[in-house]
Structure I
């Protein structure tokens with residue numbers, strides 16, 4: 001986050017995509033710096049029950065093509081910064097790589113993306129948080145829950161004691177993260193508190 005704050009200190013107006021439910025705190029922080037904020041709640045959108053369709057084997061699966069046709073519909077090279085937060089850890093696995101590819105396209109060359117990843121020690125019941133930027137070095141964490149009509153955990157897992165909670169879908173190791181962002185120009189890892197890795201990638 002400190003690295004990202006240095007980028008956001010740029011005197012030029014930057015286009016910044018905040019992937020999460022609308023945060024008045026983040027909008028205020030970015031606009032006070034003179035930037036143009038965009039917000040899109042991809043995790044919430046991915047739990048829309050109407051996205052679930054029956055495949056050729058009769059199994060229910062998420063319609064990824066429709067999801068991408070309705071979300072992240074920005075011009076190529078539109079954003080200077082994307083704040084991805086912990087999206088990849090909680091989003092349906094079939095969407096993660098297509099979403100990262102779409103974000104690569106939406107970022108300008110040299111644009112930066114910040115993402116958080118849980119470590120193995122976090123545990124399957126690690127709560128999902130919305131992050132609000134209070135200052136360049138302080139984030140406020142707000143626990144968020146899934147829609148009541150569609151909640152699922154990793155394949156084979158049992159439901160959480162809290163039925164409204166987003167479930168941690170997987171834990172990425174460093175090699176998996178590098179592979180996920182392999183089309184980007186550079187990647188930096190920062191190990192932080194609360195069993196979280198911060199990852200900053202640059203297109």
Structure II
């Protein structure tokens with residue numbers, strides 16, 4: 001996995017995609033917000049985000065969607081601290097299965113430190129490319145005392161020679177009542 005990550009890091013110079021962010025809160029009120037965001041990645045300067053359009057609840061847009069973008073920017077600046085490596089995680093092989101017609105290993109992951117960017121749960125690793133293709137997990141550190149539990153499901157798909165995020169879905173139980181579901185559809189990538 002480390003070798004694959006390093007190869008991808010060295011080979012992927014630029015991409016552009018238009019993402020769809022959506023959050024739905026059901027609880028004390030029923031609120032929704034959506035945002036269309038253009039993302040540009042450059043290997044020398046990192047990721048940049050440009051909001052193309054925004055609709056729905058302004059509070060959810062500011063407190064959830066924009067924070068999701070800010071967290072991604074922050075996490076991408078320190079790739080070593082967030083990498084899926086033995087420096088950050090303890091791994092255990094659980095088995096294997098076919099995922100989208102490709103053989104994959106299933107591993108449990110346990111973070112060695114608590115961080116809002118690390119998680120515990122299961123990952124699926126493509127048996128040919130050794131890329132992480134799916135994650136079912138919870139954050140290793142609760143990002144807020146207002147949150148009682150968050151579950152994350154994340155998938156990647158192969159675009160050309162690279163495995164890139166396809167969709168992310170996180171469901172958060174809020175202590176004051178209700179559930180918030182954040183989905184990110186990563187769109188089609190233009191690799192340059």
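Computing semi-axes √(5λ) of the Cα gyration tensor in Å, for residues 72-167 alone gives 27, 18, 12 for which of I, II? Derived from the structure labelled I. Among the shown structures I, II, from which was the value 1.8 of distance in nm of label points 7 Å out along Cα→Cβ at positions 80 and 184 calculated? Considering all the candidates, the number was obtained from I.
One of I, II was used to compute distance in nm of label points 7 Å out along Cα→Cβ at positions 24 and 128, and the result was 2.4. Which label is that? Mind dumping the intermediate values first?
Working: I: 2.4; II: 3.5.
Attributed to the structure labelled I.
Figure out for me which of the structures I, II the number -4000 belongs to, where helix-only ellipticity at 222 nm (-39500 (n - 2.57) for each DSSP H run of 4 or more, over all residues; to 500) was derived from the coordinates. Working through the options, I get structure II.
Name the one structure among I, II that log10 I(q)/I(0) by the Debye sum over Cα atoms at q = 0.13, 0.20, 0.25, 0.26 Å⁻¹, for residues 56-119 alone of -0.57, -0.87, -0.98, -1.01 was derived from.
Details: I: -0.41, -0.84, -1.15, -1.20; II: -0.57, -0.87, -0.98, -1.01.
Only structure II yields this read-out.
Values quoted throughout were computed directly from the atomic coordinates according to the rules given, and no laboratory measurement underlies them. From a predicted model like this one, the values you see are computed outputs, not experimental measurements. Cβ atoms are built from the backbone, for glycine too; each structure is taken alone.
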